[in-house]
1. Given 0.99 as the derived value for Rg/Rh (Cα atoms, Kirkwood Rh), which of the supplied structures 1, 2 does it correspond to?
2. Where does the value -6500 come from, among 1, 2, when helix-only ellipticity at 222 nm (-39500 (n - 2.57) for each DSSP H run of 4 or more, over all residues; to 500) is the thing being computed?
3. Given a value of 32 for relative contact order in percent (Cα under 8 Å, 6 or more apart), point me to the structure among 1, 2 it was derived from.
Structure 1
Amino acid sequence: MAIAARGRAGEVFRVFLWLGLTSFGGPVAHLGYFRHAFVERRQWLSESAYAELVVLCQFLPGPASSQVGFA
């Protein structure tokens with residue numbers, strides 16, 4: 001499956017601003033919001049790439065959702 005072109009800086013900023021203002025719940029809930037925004041809606045990442053990113057972030061200190069956001 002081909003991956004769509006990555007978002008421009010302004011679009012990435014708007015997406016993260018929107019997620020920051022509307023995402024309620026703990027880190028696990030945020031991961032679901034991120035998946036919907038990045039994999040399903042905008043297709044910036046494939047399912048497997050997102051899953052690998054989440055798994056990697058589980059090993060890093062701090063909330064996994066914060067680490068996924070930084071990555």
Structure 2
Amino acid sequence: MNLVDLIVLACTLANPSACHEYHVLFQTSGSLQSCMTQAQPYLAQWAGEHPAYQIRRWRCAWPDQEGGKI
């Protein structure tokens with residue numbers, strides 16, 4: 001199992017131009033390509049925990065390729 005960094009770009013509902021990247025680490029047994037399908041439950045959980053934000057886009061990366069951001 002490898003850790004993958006799910007990078008979520010989310011904007012506040014009150015000010016749609018106020019966007020930030022958020023990082024969620026999770027374990028995957030596949031590639032970054034498979035992360036795109038495995039990420040759905042994590043995105044749903046994140047959205048449920050952050051109701052004032054709207055997810056604009058997201059991507060997967062290996063943590064060491066993102067400068068160690070979490």
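1. Working: 1: 0.94; 2: 0.99.
Corresponding structure: 2.
2. The correct label is 2.
3. Numbers: 1: 32; 2: 45.
Clearly, the read-out refers to 1.
Read-outs: derived from the displayed coordinates by stated rules, not from any lab. Values in this document were obtained by computation on a predicted structure and should not be read as measured data.
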